[in-house]
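Once you scroll down, you'll see the structures, which are given as structure tokens.
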Structure P
Amino acid sequence: MLKGKVAIVTGGSRGIGEAIAYELASKGADIAVIYSGNVSAAEQVCRKCQEVYGVKAQAYLCNVADFEIVKQTVAQIKADFGTVHILVNNAGITRDGLVARMKEADFDAVLDTNLKGAFHMIRHCTGLFLRNREGCIINISSVSGLIGNAGQCNYAASKAGLIGLTKSVARELAPKGIRCNAIAPGFIATDMTQDQSDNPLLAQVPLGRMGTPREVAEAVAFLASADYITGEVLRVDGGIAM
């Protein structure tokens with residue numbers, strides 16, 4: 001389905017990003033895994049992509065919050081893979097806290113990684129998409145960006161911003177054959193959400209359980225090949241934000 005395509009997955013060394021890398025690789029896409037810290041985990045993801053799915057995969061250390069470093073990383077990916085067809089902006093951090101006590105540095109760090117990081121990746125990949133006359137951008141937002149979440153004003157703001165970024169980029173680049181969509185996961189069982197198991201909002205999930213990284217990854221794979229969908233926000237949330 002995606003054979004011959006090259007996909008970048010930011011935050012691809014664990015959790016949702018890892019699942020996305022495997023799902024796209026299973027469809028035949030070559031994978032560039034961007035990670036921020038754990039090189040062994042990133043290399044393990046690449047090995048599985050290569051050995052199990054038979055695709056090319058390579059890991060790149062990159063702080064997506066840094067405009068120039070992202071520029072250099074995308075240039076290196078182009079040199080290694082030839083081009084890029086799919087960009088999945090999954091990298092994200094949390095610095096939770098009540099708004100009355102939140103430090104400015106914690107607010108800035110979350111916006112810089114979750115929102116500006118996506119902008120940096122889009123900015124530096126768009127030239128490749130334009131030359132290819134095709135491209136697919138998928139931003140991993142959150143239901144927090146749709147309905148808010150107490151104690152996460154920075155995270156919710158970053159994820160709501162991703163939705164606005166998605167729709168603006170979709171409108172701007174659609175005439176060039178480039179699509180941009182967002183996915184809004186709900187409570188997904190990952191390391192980042194392990195302390196959410198007693199969150200009272202879980203009782204409000206109509207399907208009655210947390211989601212899995214693979215369920216988000218399957219939505220990414222769908223949007224990667226859905227040629228007539230752009231500017232959409234696809235919820236993978238068990239119905240909590242309906």
Structure Q
Amino acid sequence: MADNIMHTWYDAAKKRVSVRSYSAPIDRDMFYVLKSAAMKLCNDEARIDLRAKNGVLGKIPVLSAVIGGVDGTNCFAAIIVKKGCEYMGGYIGEAFILECVSRGLATCWLGATYKKKAVKEIVEMLDDEKLIGIIAIGKCDQLPENGPRKSIEQLTGVTPEDFQKLPQWQQEAAKMARIAPSARNCQPWELEIKPGSIRLICNSDNFGYGAIDCGIAMLHIELGAAKCGVYGDWQFREMDKLFVPFDIPENT
């Protein structure tokens with residue numbers, strides 16, 4: 001990804017909050033801008049289908065009392081993945097959210113509080129694809145606050161003193177992973193920080209959303225590293241994923 005996009009998404013991640021009550025849906029021009037952005041993020045493993053349709057968002061009687069419904073917008077992005085590629089849905093879905101936030105919009109990941117049957121009636125899927133969730137999108141006049149997060153020490157096992165001794169790119173990557181959203185704000189991952197790498201360990205299925213959550217955290221780790229000029233690739237090892245930089249500039 002281009003440096004300017006990564007830095008734009010980094011700034012957006014600092015501002016992103018989950019919004020369930022919107023002041024208005026997006027306008028027609030913005031819809032097509034976002035549709036173009038969504039298409040650029042699609043790949044062989046996951047894709048985004050942007051729609052504006054009534055009857056999908058709203059309150060689900062059984063769940064809204066516990067989780068809360070969504071109102072004020074009819075715009076959503078369906079996240080569809082090849083079976084077994086849920087992590088990629090989280091990765092590109094979060095990238096799309098940060099693109100929306102960078103354009104002054106509000107969003108929310110939804111795994112349960114939407115009408116899945118209605119989505120499946122309007123979004124075509126192949127036999128080897130599955131719907132893993134949607135993203136509500138709209139305008140919001142007053143943003144809520146994010147919920148609490150685990151501390152860096154809880155996520156890494158590294159004391160505050162030792163954390164300050166780590167290279168700047170690892171500190172920034174860990175800080176960004178800390179603010180990554182997750183289902184029910186459970187943060188179902190740990191970080192193992194070693195010289196030259198960061199291992200993301202998925203330690204919970206998190207009600208079926210654990211792989212999606214870890215895909216979101218993967219993007220956040222990349223954004224934190226990129227802020228320091230460090231770029232790399234992921235090595236997959238069953239339930240954990242290892243981020244290894246291509247090259248680490250001096251003084252990072």
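Figure out for me which of the structures P, Q the number 16.5 belongs to, where mean count of other Cβ atoms within 10 Å over residues 203-210 was derived from the coordinates. Mind showing how you got there, number by number?
Details: P: 12.0; Q: 16.5.
That value comes from structure Q.
Which structure, out of P, Q, was volume of the Cα convex hull per residue in Å³, for residues 35-154 alone derived from, given a value of 143?
Details: P: 125; Q: 143.
The structure behind it is Q.
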Study note, to complete from the structure: Output 94 (volume of the Cα convex hull per residue in Å³, for residues 83-122 alone, calculated) maps, among P, Q, to structure Q
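Check the numbers for mean count of other Cβ atoms within 10 Å over residues 11-18 across P, Q and tell me which is largest. It would help to have the intermediate numbers written out before the result.
Working: P: 25.6; Q: 16.8.
By mean count of other Cβ atoms within 10 Å over residues 11-18, the leading structure of P, Q is P.
To test your reading of the models, identify which of P, Q gives 0.30 for FRET efficiency 1/(1 + (r/R0)^6) of positions 3 and 99 (r between Cβ atoms, R0 = 41 Å, to 0.05) when calculated. Please list the in-between numbers first.
Working: P: 0.30; Q: 1.00.
Derived from P, not from the others.
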Practice item. Figure out for me which of the structures P, Q the number -13500 belongs to, where helix-only ellipticity at 222 nm (-39500 (n - 2.57) for each DSSP H run of 4 or more, over all residues; to 500) was derived from the coordinates. Key: P
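Please compute percent of Cα pairs over 25 Å apart, for residues 107-218 alone for structures P, Q and give me the label with the greatest value. Present the calculation step by step, with values, prior to reporting the outcome.
Working: P: 29; Q: 36.
Largest one: structure Q.
For the read-out FRET efficiency 1/(1 + (r/R0)^6) of positions 27 and 163 (r between Cβ atoms, R0 = 25 Å, to 0.05), a value of 0.45 was computed from one structure; give its label from P, Q.
Values: P: 0.45; Q: 0.05.
Attributed to the structure labelled P.
Any read-out appearing in this document is the output of simple, stated calculations on the displayed coordinates, not a laboratory observation. Owing to the predicted nature of the structure, the values given are computational and were not obtained by experimental measurement. Cβ atoms are built from the backbone, for glycine too; each structure is taken alone.
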